[in-house]
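> What follows is a set of structures to go through.
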Structure 1
Amino acid sequence: MSIANVLGNVASQFSVARKRPSGFSTACFIEYLRIQARQIFAHRGVTAAPGSVRIVGAEVTCPNYGALLGLFKEIWLAEQYYFRTSAPAPLIIDAGANIGMAVLYFCKQYPSARVLAFEPDPTACAALKKNVQANKLNVTVHQAAVGGEAGEIDFFSDPAHEAGVSMSAHATGRLTRRTTVQCVCLSRFITEPVDLLKLDVEGSETEVLVELAASGKLELVQRLIVEFHEHKGQPRNQLPVILDLLRSFKIRSTRENNVVMVYAAKGPDEF
């Protein structure tokens, strides 16, 4: 990566950071610069690939700087999962938790939060469990995908990027490594009101929400943040179906490339 590209990326991310829902954070932006530098040096062979690094005051196990940088930019710099609640101990479900950067963000924002985290990839889930334990988070980890039916399913990942951010139950692009993982239905785990359901399941969004609606458990969810991947899970993954299922919620959405972020809340918009 050239110096001009690096400076362009930094300028772009500074613009993103200035629009953070909770306000610009100098400490957070400096943290981004540190991770960006580490990623560049690791790519050039100057430093080794990461094992454990200290980020935002937490000990974080991560397989590679590229994935870590992408997650940090989305979750901490842009605050993609920012939400407001008056609940003293909000119940949060993170479906598609990867190594736990969103889990860490939720627990930093709401220290008394209870979190259920689901991640099917063995490498990512191992890092997730280490991060939960190392930082003493009130998080229950399930090594499983979420979907419309329970059982074993094929799961695909990029063999060149351990614990990448694009792993999916649908074989697309560079996702050529196939493994078998457990899949569960979220309805089984929802027995009380859920303050936030974060759904980033790389092409299985529709089937997860259809199952929740059919079980009646969608009614217990107060807010959703759904990362809809229109290029995965087709033709079954359909945004109009999702929007219809969420018609009783107040909805806003944003689009970037092939990803649509859907924010849905009951009552006043709380994002």
Structure 2
Amino acid sequence: MASVFGLALPPGIEWGVCVRDAATGEVLAAADPERVLPAASIGKLLLLIEVAQSLDPDEPLTRTPGDAVGDSGLWQHLAVDTLSAGDLAALVGAVSDNLATNVLLRRIGLATVQETTHALGLHDTALHDRVRDERGPEHPPALSTATAAELSALFAALATNGVPAAERVLAWLAAGADLSLVAAGLGLDPLAHAAPDRGLRLRHKTGTDSGVRADAGLLDGPQRSLAYAVLARFDDARRDEVLAVMRALGSAMQERCQTPFLRQSGSALQAVPMRSNPSRP
């Protein structure tokens, strides 16, 4: 049975876990980090990276009927039809806003996001489509896919400014309100945790779908900063079991951010290289 930080990962669930030292990129603990898994809204992170690089944050963008989509987000409940690109990115970072995602993606183009993704050195992590209320056989089967190794390496690169406009991307993610997964073990205020609390600061992105949970981000503490990614695909009847493990992993990372760290024996792997100065094709 696989384990991370001494925590057993229940069998019968497809796990992908990778925790790195954010400063060096060294892998500190991992379980099947190269496994490609559906990542739901995690792929919106790639869109935010492109928005930060290529759009004027003050550019006004207007929603259209073709952008409409339900589920996560606030803009669908608001009366205003036009918001700035920066405000839309903030909505994506804070509440994974699906409508804001579609408007930004229409403005930028999926192909551009994918080109930038490849330029970052990512091979198995990708945004495949716009957000849809129903995903049919003619559509990509998942909004995004990822590996824990690549996601944790990407967040380590964001932490060290190895990605253009990294500070802007991390600022959008700092307001992320979904603390139901790994972050559930940190005890933070879900609506107000942009400033450090108990010495901890979190910037992350989550993804949720039926039988899919994903959480990747940066956890800064007084002793060290960790770049992490935890992905799971499972029979949805086991959802509570998966959530409990993710919460326990969050608690384990909190402890290691606040106290001297002893690396789990045998868990260190070769870090996935990230380009320090990605260039456009």
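> Assuming 3.1 is distance in nm of label points 7 Å out along Cα→Cβ at positions 69 and 253 as calculated from a single structure, say which of 1, 2 it is.
1
> Given structures 1, 2, which gives the highest value for FRET efficiency 1/(1 + (r/R0)^6) of positions 21 and 85 (r between Cβ atoms, R0 = 30 Å, to 0.05)?
Max of FRET efficiency 1/(1 + (r/R0)^6) of positions 21 and 85 (r between Cβ atoms, R0 = 30 Å, to 0.05): 1.
> Now for a different question. With distance in nm of label points 7 Å out along Cα→Cβ at positions 149 and 173 derived from the coordinates and found to be 2.8, which of 1, 2 does the value describe?
Value 2.8 for distance in nm of label points 7 Å out along Cα→Cβ at positions 149 and 173 corresponds to 1 out of 1, 2.
> Using the calculated result 3.4 for distance in nm of label points 7 Å out along Cα→Cβ at positions 93 and 141, pick out the matching structure from 1, 2.
Label of the originating structure: 2.
> Sticking with this structure for a sec: Taking relative contact order in percent (Cα under 8 Å, 6 or more apart) as the criterion, which structure among 1, 2 has the greatest value?
Checked 1, 2; max of relative contact order in percent (Cα under 8 Å, 6 or more apart) sits with 2.
> Match the computed value 48, 37, 35 of Cα extents along the principal axes in Å, for residues 77-236 alone to one of the structures 1, 2, and report its label.
Working: 1: 43, 37, 29; 2: 48, 37, 35.
The read-out was computed on structure 2.
Here, each number is a calculation from the coordinates, and none is a lab measurement. It should be emphasised that the depicted structure is a prediction, and the values quoted were computed from it without experimental measurement. Cβ atoms are built from the backbone, for glycine too; each structure is taken alone.
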